[in-house]
Structure P
Amino acid sequence: MIRAAPILAALALYLAGLTADRFHAWVGATDLPTLAIETSVEMRDRSGALLRAYTVADGRWRLAVPLDAVDVGYLKMLIAYEDKRFYRHGGVDPRALLRAVGQAAWHGKIVSGGSTLTMQLARLLEDGPTGKWRAKLRQIRVALALETRLSKAEILALYVNRAPFGGNLEGVRAASLAYFGKESRRLTPAEAALLVALPQSPEARRPDRFPTAAHAARTRVLTRAERLGAIDVDTRIAAETETVPTTRRPFPALAAHLTDRIRAQNLGGQVHHLTLNAGLQARLEQLAERAAREAGHRMSIAILVADHRTGAVLGSVGSAAYAHGLREGFVDMTQAVRSPGSTLKPLVYGLAFDRGLVHPETLIEDRPVAFGTYAPQNFDGRFRGTIRVREALQLSLNIPVVKLTEALGPARLLAHLRRAGTETRLPGGPPGLAVSLGGIGVTLDGLVRLYASFANDGRAVPLHRIAGQARTGEPKRVLSAEAAWQVGDILSEIPPPAGAPRNGLAFKTGTSYGHRDAWAVGYDGAHVAGVWMGRADGTPVPGAFGGDLAAPILFQVFSLLKPRLEPLPPPPPSTLIVGHAQLPHPLKRFRARDAVLTGAGDSPQVAFPPDGARVEVGTDGLAVRVRDGHPPFTWFADGRPVLVQSHDRSTLLDLDGPGFLTLSVVDSQGRAARSRIRLD
């Protein structure tokens, strides 16, 4: 074995024998190890809080941290304990080196190696040994070269990012998160002292394995820090009363499915700032885990929350447990294609409002009906007879909505789903009438986009999850502002589930065929949220209903989001808000519009503007004229009532332009005519 004293003495004599020129040439010719190090990929929330981090290629936790994000007290204690002349030497501290030689000669072993922080960094960068004299000489040379090429702050920053803290922990930030569960920006003196002590013997002093050794090492640091003036006596006494952590905490792993997806996109960079709210995300994951556990051992759940004013996703829970085997927690159910049940019905009604087929107060029949071989049934097998459209939607009746789907055409429903950004998957063949009852595949993400459009005055809301990636440009229109408001007004009056507050949340539930999927989607004046519950493998869940399973969770989601709901906006000025008795004749009772567009004898005709005309809207509005028919007349623009109960055959309509427009007029007997025109 090479004795300690000769090693250090030989190093000191070798350096002393170099001339100044040879010394500088020797330092300048140093081939430095790479200073760039791989750090953990991080996912942070909208305020910068850590959502999730990933280990580097060799399995180590190495979380990058700038020097200004490290506790000042820790840095002060580190320098006082390890290298009190750090800011005065050039990489090697001659006094410390001579002291180490003397101590080694006296004790016959290395008591203190005389290593500066820069020398320790040199060893870390090369991951080299410490005892061989050639290795020590190499550390000195690299340290001297580092001091000529880097500032003291850069050297210190490299050290706090590379120092070992036991196991696979590297860097003060990773150690602080693992041992204290917090960032390294604010540390107590006791925490700082422990982190100063660990790198000297990271395995033997690991507090989660050897708490006694860790406590003793921490005490030595505190004692020396007091002696050197880094802390006062009261601080030392108080710090010694703190317990040493005896467990290692897991690193944050919030929004696991979403962060995995974003990482797989290879966007570049090590830190990704998401739109999520870490506090809300944690609460949603706790809610999801509890709800799935109470629902059954194979049940899973997905929750998605967004700000429909900006499209920013605030919370995304893909399953109840990320790695749970029985629940198949690895499946991200926010992206899984499932049957939406009745959750598409509000879109059907909104389109029917826009086309002038019905009004919320229109009467519609809920009686047995067949469309060829297809005879829809209500979920409970009952028929309500004549009912208002408003009630038909609130009761989620099947027969009325299928009638409206037949009048609109299933293709129109799919087209407007695409406008909302809702991707769909058909089971095969052209879309049929059953699409409005869930005979189509959508995702929770797609449903939340659809309901966000209802909340956003009928305009599509592109959801985004990465900060700064919100889409610009004019959003596509899914519904008119009037129809969107009418849908929200109806949904906000649906009775909440038992025990939930009647707070005006506009929501709709859905249950897919065979009880495979339970849904609840809703919104207020600021936020939209969706909940899915079921089994990830698609097997039925007997007795599972959206109203029983998912709706209570939806209301809890909003209670976690904020103390009270934002009110829905007031109706647009042009919204027709009347009772059934005041409705124009064609809107009193539902009939497919095509049935009244053709007539005989004295049926109304659009005398002006004629079909195919290109006309200019005057300052007072568009001049229109109807021939034949019986007053009063109701005029529609693209299905939206613009003039109701007019006895004049010639009038002015307040219309927006330019663009193409379908102008319709309906007389008191429900007969109608239309003209397709272009406004300039």
Structure Q
Amino acid sequence: MSFETATTATSYIALIGNPNSGKTTLFNALTGLRQRVGNYPGVTVEKKEGRLTLPDGSEAILLDLPGTYSLNASSPDERIATDVLLGKVDHTQAPELVICVVDASNIERNLYLVSQIIDRRIPVIIALNMVDVAEHAGIEIDAKKLARSLSVPVVPLIASRSIGVDQLKRAIKEAKAITAKTRSWRMPPIVEEETEELIGYLQRYHKLNEANAFHEALSLLSAPESLDDHRDRYAPEVIAHVRKDHERLNFMGIDRQSVFVESRYEWIKNVCTEAVKQTHNGKTSVSDRIDRIATHKIWGFVVFLALMAIMFQSVFTWAEAPMSWIEDLTMLIGDQIKIVMPAGDLRDLIIDGGLAGVSAVVVFLPQILLLFMFIGLLEDTGYMARAAFIMDRLMSKVGLHGKSFIPMLSSFACAIPGIMATRTIESPKDRLVTMLVSPLISCSARLPVYTLLIAAFIPTTYVLGFLSLAGLTLLSMYLLGLVMALTMAWFFKKTLLKGPAPLFIMELPPYKTPSVRSISLQMWERSKLFLRNAGTIILGVSILLWFLGTYPKSEGTPAQQLEHSFIGRAGQAIGPLIKPLGFDWKIGIAVCASFAAREVFVSTMGTIYNIQESDEELAGSSLQEKMRNDKDPVTGAPVWSALTAICVMVYYVLAMQCISTIAVMRRETNGWKWPLFQIGYMTALAYGATFIVYRVGLALGLGA
């Protein structure tokens, strides 16, 4: 849902916090459906804004900043968060107020970011989230004492249940004029002295205010490489003074990279001693008891595979009823159009082109929503971090670490956010490797392709009495993509992008009850995007394919007319290239058309088979039935078999069939070199693997 631009709002508020602090859940609770998503100018970092209504009826723009542990940026995500707070991002207004989301169960670590924001002298409110999780862990926090120690408002809340959200809105209205006080933490005297002198130099030669000068001084003193990287940015007098400071601190035996961190944490420890009480009940937390199995080196993999199997089995079985309702509705609409419109090309265009193409894809909306529901549940409960943890053992074997698995998990939904999620990876080589292999993970756009072919050609039999062969086939396609992604990552790390596997340190957040609101919003956003594609890209391609499949007109049966059409001639021209894969010309056309979006394969099949069949056949046949009954006009042999279906699915697992992903790769890598390389290696991989599967299948007698 769109809304006015930020310039018309009464205020501009930033929401910031550590990863896993519940920031996105709070953002959804504050804004609901009044959100929009885009990118920051010049980068692919996601920009998410929402409109917030305050108790007095006034409105504000709420900006959800990327999760970060500190303002010392080490990744594109963290740099954007820091630059937005400092007003350095083009076309993005500097916030008048910052809401810092703090995980109450990890308060000491979270307060590090709070202290940095206070140092910037930006008005700030602490949203003390997940107080229920803290209580279960035996942590009691006195919000009033904490507010007094920090000199900023503190609002306890449980964002997942919208508890405390109204109080936070009132605090936002009251806190607009509050300016956070200057820092309370102190460094060793010699460091304080050097810092104050450098602040004076920065104010004198660069006209910085005190807060900005303090931030620059800490960066220069703690990281001397920042001086070398930006030598032309500072006055010679500042550079000379920094070098003198470095020599003096080194002579005093002071570790410049840790003294500032240790000083902050010393102050944070004193704040927590005053406001936080730890109840030692001697009991192991629920999260720890669950993790004994969920993160076990053997049982962890078993749990992961079991959850994936349950997810794909449910996607298949639970979606059957709503999918049949959509099919019935589509057939009813087609029948009504036939009643009110006379026979002719216009009616055929509407029914065989637009309706058949779009409905062939829209029918899979229930499965898409179920997939995103499960992904949302895994993220909201905290299991996704466990999945990355257990996969770190496997990732380290291919030269990456568990952090690279997070983008791969995101790619189960869509490769675009998966590639964008790599910006949290510090190593440029590891980031590039992860971007190159993430599209091999089966995304939701492949799901309609898998489902269509599995429903048409995989028998509805059960294994072990409760696992359907269809569900296992779907799971195998997702596992194939994951295995090939890891294999190619290993290959790239050993050849083109050599480098050591970095150490992996990751916080495992406590398990928590998922937010129905957040998951529902995610499903709503995804359904809008899916239907928008169906109403634009897929509709346009379907109409174009109908035209190419209908003209020029010729004599003979519908199948013969289709063969002599523009699309039939094009399909037969590429026939020799795809015949070794077991594909006929109709499959070849669908593969080419689906380069715009993978799900276009299904709409292309729907359009082609609707053109090929007569009206009488159309009335009683589903797309699956038409595909099963399709015969080669020369040999009379079936065009499709279970082996053909498996080959097409294998091709779609491995091929780069998404122009939007290529566009994001170009922006992320600042050129065409790596996107073109990605297209080339994935196409070669898909063709080679499909060829092998087809030949092995024929040798085993599976082609009939």
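With helix-only ellipticity at 222 nm (-39500 (n - 2.57) for each DSSP H run of 4 or more, over all residues; to 500) derived from the coordinates and found to be -10000, which of P, Q does the value describe? Let's see the in-between values first.
Details: P: -10000; Q: -18000.
So the calculation was done on P.
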Checklist outcome for this item: Taking distance in nm of label points 7 Å out along Cα→Cβ at positions 495 and 607 for each of P, Q, the highest value is that of structure P
Checklist entry - Quick one: Rg and Dmax of the Cα atoms in Å came out at 29.1, 95 when computed from one of P, Q, so which one is it? => result Q
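Work out the source of 44, 23, 17 here, i.e. which of P, Q gives that when semi-axes √(5λ) of the Cα gyration tensor in Å, for residues 119-342 alone is computed. Mind dumping the intermediate values first?
Numbers: P: 44, 23, 17; Q: 52, 29, 24.
Going label by label, the one that fits is P.
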Next on the checklist: With FRET efficiency 1/(1 + (r/R0)^6) of positions 479 and 671 (r between Cβ atoms, R0 = 30 Å, to 0.05) coming out at 0.65, pick the structure among P, Q it was computed from.
Outcome noted: P
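Quick check on the output: 2.8 is distance in nm of label points 7 Å out along Cα→Cβ at positions 31 and 319, derived from one of P, Q. Which one produced it?
Values: P: 4.9; Q: 2.8.
Of the structures listed, the value fits Q.
Rank structures P, Q by mean count of other Cβ atoms within 10 Å over residues 143-150 and report only the one at the top, that is, the highest.
P
No lab work stands behind these numbers, since they all come straight from the coordinates. In this text the structure is predicted, and so the values were computed from the model without any measurement. Cβ atoms are built from the backbone, for glycine too; each structure is taken alone.
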